[in-house]
Structure P
Amino acid sequence: MSSLTAAPPEALPGPGPDRGPDPQPKASAAKHRAGFTPYMLLIPASVVLLVVVGWPLIQLFIISFQEFGRAQVFGAPAPFIGLDNYTKVLTDPAFWNVMVRSILFCVVNVVVTMVGGTLVALLMTRLGKFFRVLMSVGLLLAWAMPALTATIVWGWMFDTSYGVVNYALTNFFGLDFHAHSWLINPLSFFFVATLIIVWGAIPFVAFTVYAGLTQIPDEIMEAAQLDGARSTQRFRLITFPYLRSIFLVVTILQVIWDLRVFTQIYALQGIGGIREQTSTLGVYIYQVALGSGEYGIGGAIAVITVFFMMAISLYYVRQSLKEEQL
């Protein structure tokens, strides 16, 4: 009789009459359900966006192909006129003047905001805890102030008769700024507008870049410093490559926000600016649609602006995908 005995059926691998069902189908089903979970969680937010943003955009797109004026607001039929509104907009020199003005204004604001916010973030890394907290509180106060309130306060500071800026330039620096109007001239108007917008936008950039700076390993910066790299070289060769994706996101957001700025420009025009020479895209759409009652033409301008911003957003998405592939 052999000393080797056959193993009992329950000890043999594989399914047997006394073993439970194979757990593999359950695991795959659970994994399949988990794959749908993120999409299920996105459904409520997607529905809200479709209702709040999607439907108005559809209505705007339809109006841009109609003859829609004040009569249509009160129930008159709105006939479709094809591309006539777009033809009027794209052949109007005033629209192109506003477009060029808006782009130049946006570029200046984005560059100044990004440079200023980055410098503030770098400064925060050098400060002690007390002064860093103090600066953070100041940035938060500037960021929390509503745009209209900030514009009114800055408008008082640049007031022609009682503004503190004219008083300081005249009495402390000996310059002839008595009763000087800052908002009549378009160049000085946009200088004041840039101050207001940059003052309110720098905190976001500073906090975002500072958060990224705290994630850079100290060992790399110390090694570069020991190798003799100057501060500008460390920023160019180490800091910026580490934070490239952050700079990309913040820059794209600033472009979108500054291109459609409305409150600051409109409020400054109410204080003393010349509308025809200082309107940007957001204000121009408001003036054409609500001011002149040409809702169809205003809708066409708005649709062009939306597609322009979508192109910027698609560029951001494309760059983000490239960063992920790298």
Structure Q
Amino acid sequence: MFSILIPTWNNLPYLKLCIDSIRRHSAHEHEILVHVNDGSDGTLEWVREQGIRHTWSKGNVGVCIAVNDIARLASHEWLLYMNDDMYCTPGWDTAFVDALRGLGNTPAYLASTMIEPTDTGNALVTVAHFGTGPADFNEARLLDFAANMDTVDRDGVALQPTLVSRELWLRVGGYSIEFGPGMSSDDDFLIKLWLVGCRVFRSVGASRIYHFGCRTTGRIRRNRGSREFLMKWGISQRDFRHNYLGQTGNPAAGTLPNVPRPGFMSRLKRVLYAFGLYPTEDLEAWEPNLPAQLQHTAALTDRDTSRQ
């Protein structure tokens, strides 16, 4: 049904729990694909023992390169990008399937209803504490809570996990690596979807995912994603989300420009940011020798050149 793309970085207890929840709580057969960043904590050995198809990098190459790497292995028509610190509750995938059937061939970005243990100020997330990690995770209470939630679909909302068609993913080129290691790469992906005509950005109420919350971002040097986004697109993330993405649930969404137009503050900020070296400065600060972390396996073979 779905090709599930999971990038991970030395987060084995969470990854095991995530994959276990997919296997036990999915109604459909899905393809699980993992990109292992480093893997020296036993992750690389474990995915090999499990027979999970995967890609691997010597160090942490960031979420953008990682998720693009595993996407090339996908064999299904629908790609679902999921973080390794997420837990799927029963019905998560059937809700997506029902939503897709209702959309037909309309380009769409679908996400789940998120449950998190701490209040981060995101009004789109349901706050309910069932543990901050595998050690104190209360599965029974979570499953009971999720089964009794009364949540509806919401348009103009972009959360995770991210479900899009393979066609749409390839059309926009996946995730943009200049946002490595990953801050604001989601919004960059969203605006690329907008440019090719996607106007359905929907959180599916019946697809409920528990997110332990940012198990990786606290260990990296973050790129200044909001500045990179503004320098690349000429519009701030706030303006794009508020004036475009957030309006897709309204009848007037069809009148919005195909190319998002910046307001005065976006233009002013872009002038100020132009004095910095973005995004190349952040890339160098994060990983000065990114190529050394990557594995290159492609090579021309006799089969590639033989005539059928």
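Laboratory data are not the source of any read-out in this text; all were calculated from the coordinates shown. The structure displayed is predicted, hence computed values, not measured ones. Cβ atoms are built from the backbone, for glycine too; each structure is taken alone.
Annotations
- Origin of the value -22000, where helix-only ellipticity at 222 nm (-39500 (n - 2.57) for each DSSP H run of 4 or more, over all residues; to 500) was derived from one of P, Q: P
- Origin of the value 0.95, where FRET efficiency 1/(1 + (r/R0)^6) of positions 204 and 284 (r between Cβ atoms, R0 = 41 Å, to 0.05) was derived from one of P, Q: P
- Source structure (of P, Q) for FRET efficiency 1/(1 + (r/R0)^6) of positions 68 and 188 (r between Cβ atoms, R0 = 41 Å, to 0.05), computed value 1.00: Q
- Distance in nm of label points 7 Å out along Cα→Cβ at positions 76 and 292 derived as 1.7 - corresponding label from P, Q: P
- Which of P, Q yields 25 [relative contact order in percent (Cα under 8 Å, 6 or more apart), calculated]: P
- Per Kirkwood radius over Cα pairs in Å, the highest-valued of structures P, Q: P
- Comparing mean count of other Cβ atoms within 10 Å over residues 172-179 across structures P, Q, the highest value is found for Q.
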